[in-house]
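Take a look at the structures listed below.
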Structure I
Amino acid sequence: MRRLGEFVARCRERGIAVTPQRLAVIRALLASENHPSTDEICAAVRRRHPHVSLATVHRILEQFCEVGEARKVTLLHDVARYDGNVEPHHHVLCVRCRRVHDIEMPEVDKLLEGKTNLGQFALLRCSLEIEALCERCQLAEKRMHAQRSHHINPRPAE
């Protein structure tokens, strides 16, 4: 709720109209814990606003990214995924199920602390994306390997 109030205040400061559609999109984005796609956000928005189009949701999300109200997370994905957490943080992405989780890594942040450029590039922000296997996918992989070895080396009949 606090983040929603801050969002409304920042929109007003920037001269961006606070429309029911924009509010519905930011609510859906902030309520999600899984870095949703445009389609997922649109489905959530349509529960209250059935006439909002996918194109409208996409346009609003892109505008949010432009003004710093959302971040786009796209690595390993066929479609853009969005993050309502615009505070500095990093992501760990499961290469199997494609879930995305926020992760705090102060030691990584310290690497660039105080730097304003990297060679000829002006440093704006840093977001590390780590490819990994989540716990659920690790367990599924272990079960799959166990089943394979059971079929390859069946117990001898007694």
Structure II
Amino acid sequence: MGALSYSRGFQTAITEERRVLEQICDELRSNPTLTQAQWARLRSSLGDRFDKAWRLVGQRRVKKYVFEPSGRVVWIVVGRESEYQVLPESGYCDCSDFYFRVVDGEAGLCYHLMGQRLADALEGYDEISEGDEFYEPLMAEWRRLSADQPQ
């Protein structure tokens, strides 16, 4: 198999990962109970990363910060090593797994992104309201934590 066809096959697998996750999240928004069939599809497509993501949801380690009065939203996932900022609209996480596996094309999503997507679909997150005056200090703290994580 040539390098180009291998690369296309791998990209197809990554795209399929994202497609399966988003399809099931859409289903969960209508009926917020994960069925055995959905569980099996997620586990088959996402592997061990799904197990880790599901633990994040079950342990309510996904946090949605809403700043008032601006309405700005920041998603934070409390992982094993640190707190990670997730940008769901752009499919970004500031964890090292994102940099080393997702950016390099080995995986479609890190488990923090998966956990955020599932928690959002199931409304299984903690929502924290803060005043806008806390936005910059909290962002600075999260940036510091991101910079301090082991590489």
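We did not get these values from a lab; they are worked out from the coordinates using the rules stated. Treat the numbers as computed from the prediction; the structure is a model and nothing was measured. Cβ atoms are built from the backbone, for glycine too; each structure is taken alone.
For the structures shown (I, II), distance in nm of label points 7 Å out along Cα→Cβ at positions 37 and 109 is largest in I. Could you figure out which one of I, II the value 15.2 for mean count of other Cβ atoms within 10 Å over residues 101-108 was computed from? Comparing all candidates, it corresponds to II. For which of the structures I, II does the calculation of helix-only ellipticity at 222 nm (-39500 (n - 2.57) for each DSSP H run of 4 or more, over all residues; to 500) return -16500? Computed on structure II.
Upon calculation of FRET efficiency 1/(1 + (r/R0)^6) of positions 85 and 141 (r between Cβ atoms, R0 = 25 Å, to 0.05) from the atomic coordinates, which of the structures I, II produces 1.00? Can you show the working numbers first?
On the way: I: 0.30; II: 1.00.
For FRET efficiency 1/(1 + (r/R0)^6) of positions 85 and 141 (r between Cβ atoms, R0 = 25 Å, to 0.05), the value 1.00 is produced by structure II.
For which of I, II does distance in nm of label points 7 Å out along Cα→Cβ at positions 45 and 61, calculated from the coordinates, equal 0.9? Traced to structure I.
Taking relative contact order in percent (Cα under 8 Å, 6 or more apart) from the coordinates of each of I, II, which one would give 16? It was calculated from structure I.
Just checking, which of I, II has the largest value of distance in nm of label points 7 Å out along Cα→Cβ at positions 53 and 133? Intermediate values should be presented prior to the final figure.
On the way: I: 4.4; II: 3.9.
Max of distance in nm of label points 7 Å out along Cα→Cβ at positions 53 and 133: I.
When percent of Cα pairs over 27 Å apart is calculated, the result is 41; to which of the structures I, II does this value belong? Considering all the candidates, the number was obtained from I.
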